[in-house]
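Student: Read through the structures below before going on.
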Structure 1
Amino acid sequence: MRGMLTFTVRSGLASLMIVGVASRAVAQSATAPAPPTPVASAAQPQPAAAPKKAEPFAFADFTWLSGNPRTKDSPMQTDAFTGEFRADANFTYSFNKPVDDTIGGSSEIFRSGEFQLTQLGIGGDFHYNNVQGRLMTQFGMYSTTTPRNDASPARGQWQLDNAYRYISEAYGGYHFDTMNGINVQAGIFMSYVGLWSYYNFDNWTYQPSYVSSNTPWFFNGMRVQIFPNDKLKIEPWLINGWQSYGKFNHAPGIGGQVLWRPNGSVSVLSNNYWGTDTLGNPDRKRIHTDDSIQVKYYDKPDRMISKAAFTFTFDAGCEYGGGVSCHGGSVDEPSQYFLGFMAYHRVWFDHDRFGLTFGGGAISNPGRYLVLIPPINGATAFSGTPYFTASPGDPYEAWDIQTTFDFMPSQFATFRAEFNHRHANVPYFSGELGITPPGGNTGSPATRIPNWEPDLRKSENRVTFALLIKL
C-alpha cells in the first residue's frame with residue numbers, strides 16, 4: 001500500500017534565539033567588549049527540541065521487494081508534489097495460436113501475437129501541510145479489462161465501470177502526527193491482496209500466479225494507516241466490496257492489513273477480509289485471508305551475484321450461506337472455498353542490472369467464485385457465459401510455473417522476457433479456434449450460439465516480452 005507521509009519537526013523558539021544571539025556575538029567581538037554573561041533563570045527553563053520521529057520503513061532499502069517499486073528517487077520531486085509516469089507495453093505469443101488473438105484467464109495479459117499497451121499512467125502524490133492526495137490514470141488495456149471483472153456496476157445506475165475505468169488510484173487523505181504517523185484516506189486505492197503490485201514494473205514477474213491474478217487489485221472506500229513505530233503498519237479498511245466500484249448487496253466489505261518489517265531483509269504481510277460479494281445474494285458471505293513473507297538472504301553488491309531473495313504467499317477463504325458452505329458435503333450446500341499458494345525465487349546479477357526469477361503456484365476453487373470468467377463472446381463477470389459456468393460446487397483446480405529474465409539498465413526502466421506454463425483440470429484457456437464467434441460477438445454473451453462452441457484447452461504455454469517504465 002501506498003501512503004505519502006509528512007512529518008513536521010518544530011524547534012523551540014528559544015533555540016533559534018540562542019543561535020541568533022551567538023551569531024551576532026561573533027560578529028561584534030572584533031569591535032566591542034564582550035557583554036556580561038547572563039545568568040539563567042530557574043523559573044524560565046529553555047524548552048527542549050522535540051525528538052524527530054522515524055519515518056515508517058525508512059530505516060532500510062526495501063526496493064528489492066516484489067510489489068514495491070525499485071526506484072530510489074524521482075526526477076519530478078517538489079515540496080508539494082511528486083510526479084509519476086508509468087508505461088507498460090508488451091508482446092505476448094501463445095503457443096495455442098488462438099485465431100482471434102484473445103487470451104483469457106489473466107488479469108495482466110490479454111492478446112496474443114500483438115504489441116499492446118497494457119497501461120499508461122500519469123499522476124503522482126500531493127503532500128502539503130499534512131494534506132495528501134494521489135492520482136494515477138490507467139489508459140490502455142487495463143481501462144477495459146479491469147472493469148469487466150467487476151459485476152457490481154450492474155446493481156443500480158450511473159455506469160460506475162465507465163465513470164472509473166481510466167483511474168487506477170484516486171484518493172485524498174490527511175496525516176496526523178501521532179505515534180509514527182496516522183493517515184486517513186478515502187477514494188480508490190490499491191489492495192495488494194496477493195502481494196504482487198497492480199503495476200508490473202514493481203514486480204519480479206509479469207504474470208503472477210493465480211492467488212495474485214485472481215484476487216483484488218483495488219478497493220473503493222476508506223482506509224486508516226496506523227504506524228505504531230517505524231517497523232509496523234496496521235491498516236483497517238471499510239470498502240464497497242471485493243474489487244468493486246459499488247456494493248454487491250447492502251453490506252459493505254470490511255478488512256485490513258498488517259505489515260511488519262523487523263529489519264531490512266524480512267517483510268511479513270497479512271490481509272484479511274469479510275464481505276457479501278455475490279450479486280443479488282445477500283445471504284452469501286465471503287471470508288478470505290492472504291499472508292505473505294519475503295526474505296532477502298544474500299546481499300553482496302560488489303560481487304557478480306549481487307542479491308538473492310524468495311517469497312511465499314498462502315491464501316485461504318470460503319463462501320457460506322445462500323446455498324453454499326465452507327465444508328460442503330451436501331447437494332443443497334456444496335463446498336465453496338479458495339486454497340492457493342505461490343512461491344518465487346529471484347537472483348540479481350552485476351550490481352542489480354540483471355534479474356532472474358523462477359516460481360509458480362496453484363489454486364483449488366470449487367464454485368469458481370474467484371476464477372476469472374473467460375471473455376467468450378464478450379462475456380464479463382456480470383453476464384457470465386454458459387460455456388464456462390460458475391455454479392455452486394463447480395470444480396476448478398489449476399497450477400502454473402514461469403521463468404522471468406530482467407535487464408534493468410536504469411532504475412527507471414526494465415526490459416523483461418518471460419515464459420509461462422499454465423494448466424487447469426477443466427478446459428479454460430483459449431485454443432487455436434479462439435473464443436470469439438465467426439464475424440465477431442453475437443447476441444447476449446449469456447446465451448449459447450447455435451452450431452458454435454469456443455475452443456477451450458486445459459493448458460497454455462506463452463512467452464512475453466515487455467518494456468516497463470516508471471519515472
Structure 2
Amino acid sequence: MGMGKGQTRISIVRVLAFLAALSFYTLLFSPSPISSSAHGESALVSTATREGRLAVFDDTWSRINDRYYDQTFHGLDWDAQRTTFRTLAGNADSSQELYAVLRRMISFLNDPHTRVFAPEEKFDWWRPRFVSVGFSVAEISGLPTVVKVDSGSAPQRAGIRAGDVIETVNGENALTLIQNRLADLPGAASASARFRVFAKLFDGPVEAPVEVSWKGKDGREKSARFDRYWQQRELGVRVRREQDEYAVIEIEVFTKPIAAAFARTLKEKLSGARGLILDLRGNGGGDAEAMSDVASSFLGSGSSLGQFTDRTGTSFTISTHIKSLLTPDLLEQTKLPLIVLTSERTASAAEIFVEALRISKRATIIGTETCGCVLAVRTRHLLPDGGLLDVSEFNYETSRGDHLEGHGIMPDTSVLVERRDLYSGRDRAMELAVSQLAGHRGRPQ
C-alpha cells in the first residue's frame with residue numbers, strides 16, 4: 001500500500017476496540033494504557049450526587065465529541081444528544097440508571113465499539129468477565145434459540161438444552177422483547193446489531209434473578225428462575241485432529257501468548273497433517289500484532305493487511321512479515337491447504353485476518369457472515385467515577401480500499417446452524433471443511 005498524505009507506517013500497532021454482549025463477548029484489538037487524562041483514585045466522584053452524575057455524563061459526551069473517528073457522527077446531531085440526555089443523566093436514581101442513560105445516548109451512533117463500563121464492570125481483556133445466566137442465546141431461524149449451556153449450571157439441571165427456544169423472559173414474550181429493542185435502534189438493524197440484541201436477551205443487574213420459559217424438542221414448555229452471576233473465561237488456542245489427517249486449530253482471540261502457541265503448533269503438532277482448519281467462529285479479534293504474526297505464517301511477508309485512519313486523516317498500515325513482532329523468532333510458514341470457519345462472532349482483527357486470506361486466495365471460507373465490526377480505539381478513558389469509556393478513534397479499510405465496518409465478510413460457502421444440528425451436536429460447517437480438504441488429497445503441497 002502506498003504512503004499517502006498524512007499517512008505513517010508503524011511496526012507496532014496499539015489500538016483496540018470492543019464489542020460485548022451478555023453471554024457472547026467479542027474482544028477486538030489489544031488494550032492500550034488508560035488515557036493520560038484519567039482521574040486518580042483519590043479524585044473519584046460519587047454518582048450518588050447530581051453533580052457527580054453530570055460530571056460523568058459531561059466527560060463521556062466530551063470525550064466522544066473530541067475523539068470519535070467520524071466527525072459527522074454518521075449524520076447524528078451529537079450536540080442534540082447532549083441536550084436530550086444530560087437532564088436524564090442528572091435525574092438518574094442510581095449509578096446503574098446513569099449508565100443506562102449513557103448507553104442509550106451512545107446507541108444512536110450504531111457503533112458497538114464505543115462503550116461505557118460502570119466501575120463494577122471493569123474488564124480484564126484477556127480473561128473476559130461478563131454477566132451470565134448459565135446459557136447463551138442466538139438467532140436461529142428468526143427465533144431466540146439456546147446455542148450453548150454451561151456444564152453443571154442451573155439451566156442444565158433444569159433441562160435446558162442447545163436447540164430449545166426461549167418463549168418468555170420475566171413473563172414477557174421473548175420475541176416481542178427482541179423486536180421492541182430492535183425497533184429502538186437507530187436506522188435499520190444490521191446483522192451484528194441483531195446478534196447483539198438476541199445475545200443480550202437476559203441483560204439486567206447481576207443481583208436480580210430472571211424468570212425464563214422455554215420450549216424443548218418435544219414441543220413442551222417449561223419454566224424456571226435463574227440467577228444472573230459474573231462469569232470469567234480463559235481464552236486460548238485448541239488443537240485436535242479430524243480423521244487423523246486434518247488439523248483443527250481453534251483460536252479464540254489473538255494475543256501474544258496465543259500467537260506464540262500457534263507458532264509452536266505449526267512446528268510441533270502438524271506432522272502428517274494433510275490440511276488445516278482454522279476455527280475462528282468464536283474469535284472477536286485481539287492484538288493486531290498477534291494477528292499479523294499468525295497471518296504471516298500463511299501469507300509470507302509483505303502482504304498488506306490494510307490501514308487505519310483517524311478523524312484527522314492520519315493513517316497507518318499493517319502488513320505481514322518474516323520475523324515476529326512479538327518475539328525474536330522467525331515465523332513458521334505452512335502451505336497446507338487451508339479452510340477457515342467463520343460466524344457472526346468473528347469480528348475485528350479476526351475479520352481483517354479472514355479478508356486478507358480471502359483476497360490472497362490462500363483459504364476457503366465456510367460458515368456464516370462475519371460481524372462487520374472493524375473500528376479501533378487508541379486508549380481506554382477513565383471516567384470521573386472510575387468507570388471506563390472506549391471510543392472508536394480509527395476506521396479501517398482493506399488493501400483494496402473496502403470498509404468492513406457494517407459490512408461482514410460473506411463466506412465462500414454458507415452453512416447456517418439449524419435447531420436439529422444443535423440437538424444432535426452436529427457441526428455441518430466442520431463436516432464440509434473436512435470433505436473439501438479430502439479433495440486436496442494427492443495434490444502437491
Structure 3
Amino acid sequence: MKVDVLLGLQWGDEGKGKIVDVLTPNYDIIARFQGGPNAGHTLEFEGVKHVLHTIPSGIFHANVINLIGNGVVIDPVVFQKELEKLAPFNINVKERLVLSKKAHLILPSHRLLDAASETAKGKNKIGSTLKGIGPTYMDKTGRNGLRVGDIFLPTFKQKYDALVEKHIGMLKHYEGFEYNLEELEGPWMEGIEILRGLKAVDSEHYLDQALRAGKKILAEGAQGTMLDIDFGTYPYVTSSNTVTAGTCTGLGIAPSKIGNVIGIFKAYCTRVGSGPFPTELLDEVGEQIRQEGREFGSTTGRPRRCGWIDLPAMKYAIMINGVTELAMMKSDVLDKFDTIRACTKYRINGEEIDYLPYDIDGVTIEPIWEDIPGWGQDLTALTSYESSPQALKDYVAYLERHLEVPITTVSVGPDRIQTLATR
C-alpha cells in the first residue's frame with residue numbers, strides 16, 4: 001500500500017478540509033503531517049460549518065482513525081477548544097483520534113515570543129498568526145522543545161520550567177513588551193490533562209504497521225506550497241515544510257511509500273498577511289472576489305488578498321510536489337464574472353518568464369494575462385460535471401493544457417455534496 005497526499009498549491013486557504021472530508025470514506029486513516037493551529041480547515045455539511053485547526057478533517061467519519069503526526073505543533077488550549085466544539089456531535093474522540101508522541105507542544109511563552117517578535121518588526125512584519133508556531137519550531141530545531149511524549153514522564157514539569165525560564169530571558173530583550181504568563185498557564189495545564197487522556201503512539205511505527213496490514217492512508221497538509229519554509233516566498237512563509245516531502249519527515253513515511261498526490265487550488269488566488277502576490281487585484285474586481293468568496297481567514301478573521309490565478313506559481317507547485325491530480329475549489333465564486341483572467345507569464349525588468357524566480361519580493365512583477373470567457377451562471381445547484389456549463393468545462397480544459405495535470409474534482413459550493421467528479 002501507498003500513502004496518498006493532499007495539499008495546497010497556493011498560499012493556503014484552498015479548501016483542503018472540504019476535500020479531505022469528501023475523500024475520507026475511501027481511507028482508513030487521515031494523518032496531519034505539519035503545521036499547527038494556524039491552519040483553519042473548514043468543512044460544511046448538513047447545514048453546519050466546522051473549522052478545524054489541529055484535528056484532521058476526517059474526524060466526522062466513524063471507523064476512521066485521525067492521526068496528528070510528529071510534524072505538527074500542538075497548542076493544548078486551542079486543542080481543548082476544538083474538542084469542546086466537537087462535543088455536541090457525539091464523536092468518540094478517544095476512539096478516532098491518535099497523537100504522535102513526537103509532536104511538539106506550543107507553550108504559552110512561545111505565543112508571547114511570537115507576539116513580541118512580530119511587534120518588534122514594525123513595518124517589516126511577516127504576517128504571523130501569533131499562535132506561537134514559529135518559536136515552537138525554533139525550539140524544535142534548537143533541540144530543546146517539549147513533545148507530547150514528555151507529558152507522560154515524571155520529569156515533565158522540570159522540562160517545562162527550564163524551557164519557560166529560557167523564554168523569559170529572551171522576552172527581556174523586547175523592551176516595553178508586557179505580559180502575564182501565569183494567566184496563560186492555567187488553561188494550558190488544563191489542556192495538558194486533556195492530551196494525557198488520549199492515545200499517544202510512535203506514529204512512524206503505527207503507520208508502518210497500518211500499511212503492512214493493507215490500510216489506506218491519506219496525509220493531510222496544512223497551509224500551502226507557496227508558504228513552504230524552503231520553497232515558498234521566503235521570508236513570508238510558515239515554519240514547516242508544506243510540500244509532499246513534508247509527509248516523509250512529518251509522519252515517518254518513506255519516499256517510496258508516497259502514492260497519489262492531490263493538489264488543491266482555488267479557481268482564482270488568495271493570500272493572507274504580508275508577502276509578494278504577483279496577481280493581486282487592488283481594485284473593485286479584487287474586492288468583488290473577496291465578497292463573493294467570503295475571503296476572510298477562518299483562523300484569524302483577516303481579509304484575504306485576492307487576485308486571478310497564477311499559472312507560473314501553480315506549475316512550480318506541481319513540480320515541487322509531484323502532483324498527480326488536481327482539485328479546483330470555489331469555482332462558484334466566479335459565477336458573476338463575464339471574463340476570467342489567468343496569469344501565464346511574468347514580465348520582470350522587460351523580460352518575459354514563465355517560471356517562478358528566486359526573488360519575487362524585491363522586484364516589480366507585471367503579470368501577463370490571458371482572458372477566458374466566464375460561465376455567467378449559478379453553479380451551486382449542479383449535481384454532475386456533465387451538466388455544467390460549457391464555459392466551465394472550457395476553463396478546466398484550459399488549465400489542464402497549461403498545467404499538464406488532470407483536474408479530477410471541481411467544487412461548486414462549500415457543502416460536501418457540492419463536489420463534482422470530472423472523470
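Student: If you work out mean count of other Cβ atoms within 10 Å over residues 198-205 for 1, 2, 3, which one comes out largest?
Tutor: Details: 1: 24.1; 2: 19.9; 3: 16.6.
Top value of mean count of other Cβ atoms within 10 Å over residues 198-205 goes to structure 1.
Student: Taking distance in nm of label points 7 Å out along Cα→Cβ at positions 206 and 238 as the quantity of interest, name the structure among 1, 2, 3 where it is greatest.
Tutor: 1
Laboratory data are not the source of any read-out in this text; all were calculated from the coordinates shown. Note that this is a predicted model, so its numbers are computed, not measured. Cβ atoms are built from the backbone, for glycine too; each structure is taken alone.
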